[in-house]
Structure P
Amino acid sequence: MSAFKRLGKEYTIGGEGFNRWMVPASALMIHLCVGMGYGMSVFWLPMSRLVGVQQGLGKSLVCPSDMSIFAQLFTTSCDWKVVMCSVVFGILFFMLGTTTAILGNWLEHVGPRKCAVVSCICWCTFLLVATVGTFTHQLWLMWLGAVIGGVGLGLGYITPVSTLIKWFPDRVGMATGFAVGGFGGGAMVGAPFAQALMGMYATPTSVGLWQTFLTMAIVYCAFMLCGAFSIRVSPPGYMPAGYVPKATGNMVDDGHGGLIEASAFNVETSRAMRTPQFWFCWGMLFLNIAAGIGVISMASPLLQEVFAGNLIGLPGVGFDQLTDAQKGQVAVIAAGFTGLLSLFNIAGRLCWATLSDFLGRKNTYYIFFVVGAILYATIPTLASSLNLMLFLVAVCICLTFYGGGFATIPAYLADLFGTQFVGAIHGRLLTAWSTAGLTSPLLINVIRDMQINAGVPRAQAYSVTLYIMACFLVVGGLCAVFIRPVAQKFWMTDDELKAVQAKLNDKIAHAAESGDIPVKKPTSTGKLIGAWLVVGIPLAYGIYETILQTAKMFVK
């Protein structure tokens, strides 16, 4: 039997005595690695200085203004522009959405272990290609590697979602919070780790970039394989001890927690896409992400340009009046602010998804959209009044809504469509992420440039955009209002569901008869503690580094 076949779902069933709390730790091992996709911006400036530093200039060696984009992809004589480097980010997340939409059904058939291993191969291949690309100074390799890496991002993102939902039918929101929360923490852990590596490997003639990519490929490969080989699928019909599913009611209507009717019916992926509920959920996710990306992309420059001298003990001094050295001080403080946003993004994923088990998914989204719209509309006033503390509170709360929207949507899908195909349905829904990621930054930049060109002061050029984002959230709230239980005509019949489950049972039986399924021992306490330490230590490191950077905002 091939080793790849043994990664299938039938070989990864959690046996008697398996502790389901191993699965969130496994999910975090995977997501903390692929989540570094959020932190790739830490590499743009070093990438734009490779040639200049190598030649002892200590700065970028700018390419001729008449050099074509095509020529820049292959040049070794001058440095890439930051904007050319940042294309990697766009490719990664475009491929993430594309991959989840195309391969979501494949995940449901083959199981999380095989999917996680393929994700590991693709993500680490990207880092290895980036190693070669930076060593040889070939940007086309970076872009090509990003295509492969984006596949790894997509597969890694959806791998644990449906698995955790099925292990925790009594705490669906909490389960999806763990499933998605680690992805938000990837940059919080990976960015300072990458900076530390570049600092360690840097020399007077090298920024230490290719060595950093190589080291991260090795470390991430180890982490992701640990996560892949420790994850388990719940046995068919699994219910935790003492848990009794509710037989009536629906979370969409009554707002109570738990799985409710999701265990009583299931909707197949292609049928789910024909329901209005799917598209209202798509609209909610798109609008929540578009608004969240808006505040993320604007928060740092808004902080610098509006508060300016107030951040460094020079009240009343505008951004244009600062010296280059003072602007550098303000930029350091803004970097700490970015880390703070990352921390609240993660907190929102874990906290709001867990709270949705008690508040209900619809009520949770009402909070995101109603309170969020009010805060977005209020931020310009808080900024113009130079009330730094209230400004920070408002923006950070908005970031919890952004993260919470990501983490709560899989649980909402499970309530609406059942758990059998929730991973595949979630994958299709993530096209909203790709769409928002492409359109929202473009819209924000166009509006800001129009304002500045019209003579609006830079410090006030963000207000119109924030008001538009508030309108986005109002429309998102209307989408939530229109969501109702899925009509019974879309449900799978008992015979259809039994046929799907019979295929897995046949595979399990065949594997057992051939002696290919090893006897699974109960999860030891030491193994459980060890798994959580493996993810807990990096998370603690990331939080510590974020707090250190954030503290600089308040220490003049």
Structure Q
Amino acid sequence: MVSLKHVIDVNKNRTISNFSTICMVVRDVESMVQHRTMLTFFLVTLCIAGVICVPRNGSEHSQIARIVGGSNSGRLEMYHNRLWGTVCDDNFNLDDAHAACRMIGFSSAESFYTAGYGIGQIWLDDIACYGHEHSLTDCIHPTWGQHNCGHVEDVGINCVEARIDGGSNSGRLEINYNGIWGTVCDDTFDLNDAHVACRMIGFSSAESYFTAGGGSGQIWLDDMACYGHELSLTECAHKTWGQHNCGHGEDVGINCVEARFVGESNSGRLEIYHNGQWGTVCDDTFDMNDAHVACRMIGFSSAESFYTAGGGSGQILLDDMECYGHEYSLTTCTHAAWGEHNCGHGEDVGVYCVEARIVGSSYSGRLEIYYDGQWGTVCDDYFDLNDAHVACKMIGFSSAESFYTIGNGDGQIWLDDMDCEGHEYSLTDCTHTLWADHNCDHGEDIGVYCVKARLVGDLRRGRLEVFYGGEWGTVCDDSFDLNDAQVVCRMLGFESAVASYTAGDGDGRIWLDDMACNGDEISMTECEHAEWGAHNCGHLEDVGIECK
């Protein structure tokens, strides 16, 4: 999670640094990073001598990344062992592109593509990021230099930048696309869109949004439709870039908030930054659902527990929290007015967060949990599809397709005898043995295979697409009925389905055909259907659904 200080500092300097690179001659990349301030003083002299170009805000990693071909779009290259090299496009997806763009200094990625035409080393292949990482080096990948690619498969990325114009955390939302700054129209813009915009800039979430107006130049985005969990506005449904029916009087603005723990990196007193000051949250009515949302807001998978921490100072900003548990920010939940409370700082709430990940690929592999300062595994005893659904939701997927015994972990075995109903938001909500209490060895470590679903078109209505095996695909309308739609809508977080219809116009794989749900399943993966990828349809038969 980017600190608020970092976000404010970046925003202050953005007008100067956004289109700048620091050009320098260096023999050692580590020293370049450590001494970039001194080196910028000699910018002109160094650029005359011959250059390496480093992103505007530098890199905190010894491996540096760059885009070759344009300022924000081109072939992705990595600097490792004193040599520049490329990245293979095998299994590369938008989550990987987000991490790559963020590593270079942008907010996120708009797209990725096969660029080809690189030379020298191919440094990375089979990258598997979740999308929240700040560097490709934080993601799963084979050993540097290990690949089965040629340079025709070199990947390219299109990066975008977002900023707030008018203040450090509140003002008009602006996007840099194709090297040009522009605004976002307020048509259909809601709090889910604002959460994603704030997260894209580096804050935890949004407190509100408003019509700011006063922009100039391009209006880049209109009719935004985000679910709220996305890492970037580029992942949400919207009109084609630059297509709109707005004037600058409708430019949208956002109020962003930041959350942090005072204590440890994953636990401590919960504090919120609002209206220019940090404050605490009262423990009145605070429960596990609220704790899940707080952890998610800060960037963790979920909460393990909450407690009365006390010891805060300044404002008590929130009281009487009432979340359902699925929200992405405390600001979305019911609560007393900001600053209104009947508490003292002895009632400041604290939260203990946990993180979950998949080791193997970004969607399938060994399930691991971060608890008590270390990563550990989960035993396969009694583990079933309901447990897998919860594990996948905890990581950020819609549900599970399957689970299996994978083994080969190390360190702690954190959880055993899992017993979830399938609707929970976290494995910590389910019945299980005490942490680290088990009768397993690492040969019994569980693995999960996760899937995602989305609607392409509008937030509640659109073509149904499923992420399976690392790529998005569609669902055929053959035998698809309201029971199938009910399951999908619940899987997406809606209450129920209104209708299903033939949407057409998809591309890529057709993943599912002949769906036959009863209507009470937790996930469409539980329903009868033809084998994944087996169908007798064309994309004209791609199904769409409407949820409420």
Structure R
Amino acid sequence: MAAENPTLETAKNVIFMLPDGASTSYLANYRYFKEGPDAPVWEPLLKGMVQTDSFNNPITDSAAGANAYATGVKTRNGSVGVDFFGNELTSVTDLASDAGKATGIVSTAAVTDASPAAFGASNPLRGNQADIAQQYIGDNQLDVVLGAGRNQFTTESEDGTQPDGNDLFGLAEQQGMTYVSNAQELAAFNGDRVLGLFNNEDYLDAIGERPAEEPSLAQMTEVALNTLSKDKDGFVLFLEEENTDTFGHSNDAATTMHALSSFEASMQKVLEFQEANPDTLVVMVADHDTGGMTIQPTAEASPAVFRDFTETAEGMVEQFDAANATSIRDTVAKYTGLTLSDDEIAKLQGSEDIPLALAELLSAKGGVEFTTTGHTALDVPIFAVGPGAELFTGVQENSAVGQHIAEAMGMSLPLDQQDGGADRFAVTSLFDSAFGSIPAVNTVRNLVAQLGDEGLDGLSDRLVGLWSGLDNTEFLSSVLENTLDATPEATELAYWNGVLAASGGDRAEVLLQISELPEHQEALLELPVSEREFSPVA
């Protein structure tokens, strides 16, 4: 079904597929949910595992996770398309666009949500979705944008988030994009560029009867592939199933399984395209694990029971009278085929969080439990087929995935992005200790490019020339004050004078040590982006 061709040196097309939050346990439970003789379509494509931590947190959020995939750089949680200091990064989407390729994002989330935003925008705060929408249209880079979140594009007088007079739909039309607002219009579309927004919510429906105006992920995928493949230079497409994450947070195992079914239908379309176009690289990987889902199927409790569910746990709660046991029992039976016992209903009624309690109860009916309503630090599996698929073999950092996507296309991300951003941060930290300010991004790029074989030691050696006319105590006072934003105590100066003496008077070594103080680096990362003062040095 999928085509490997080792004679193809570079990928003309890249399709990056993200089942948000769906780690190993999701995929294993889905196998039980699906049953039957056919394995999920991704299983033959397994290559390795991905470590999901963000720059300063072992547990990433979706913004930082997708940022690593899109730019090859680890960043702080909450940021998209930027490094840990809010500096804009080059993404694989940018590389593709600069090379004349078409680009697109498709998601069952709001298209301005964190994961798609990392592939199409740059913003230090993922919540700035109205700004992200403006960037999508204003940059005129994306050729396909399909998903939820129409309200991020409409004006405030239309119950949206854009200032009145900010006509993004009109601008999109001027730039050759066709706007479609429902599944029927999407099916009829046959142009070159399309903006499709199918509701005002945070996500498209994941379970039960789909609203008539909402296309499935597979339908959006098919339109995206047909549209982007018209470009003779190729394309890069980001595809996301969001509801695996949304309902993982809700501990609603049944809905996550239905979301994975939607995702598999989309991936089936993608693999059929890849088989017909073997110069296409397909990569599938989650950004993190959500919920800490467990795998405990038995003969009496298997995820297969979830196949009959037609409503989310939250949706059921919205429909029954929590004070009425009969209402609870009848509503749950209507949407699941299961009959709750009197004890189960009593426990629900006594819960402080009935939607979560019902989700956990129904998940347990399928042999599934959760350990958290947040994310975890679990590694996630990565699957790939096509030119460059072998690059994803083994265990690697999430930032390496972004590097390999660029490499598979025969391209390179900027030098200062090629190590996951570690050199960017180290150079920034060293510069701050030397000058007491954060360097401009161009300065960082230039300094990273100059590291060469001598690395940070060589840069530190060059910087200590700033204090050539000062004695050791004056040198240390200056560096410590720059680093800690406070006049150093006498005991601190005495300690570092001892360190300097022990090093044989090697100021470069001591400057580097001070710049790497945990309290310094933590302070740099915790400083809100809006409060940062950037050095004017170009």
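None of the figures in this text is laboratory data; all of them are computed from the coordinates on show. What you see is a predicted model, and the numbers here were worked out from it, not measured in a lab. Cβ atoms are built from the backbone, for glycine too; each structure is taken alone.
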Seminar exercise, completed: If you rank structures P, Q, R by distance in nm of label points 7 Å out along Cα→Cβ at positions 92 and 308, the highest one is Q
For this session: Assign the value -4500, calculated as helix-only ellipticity at 222 nm (-39500 (n - 2.57) for each DSSP H run of 4 or more, over all residues; to 500), to the correct structure from P, Q, R.
Result: Q
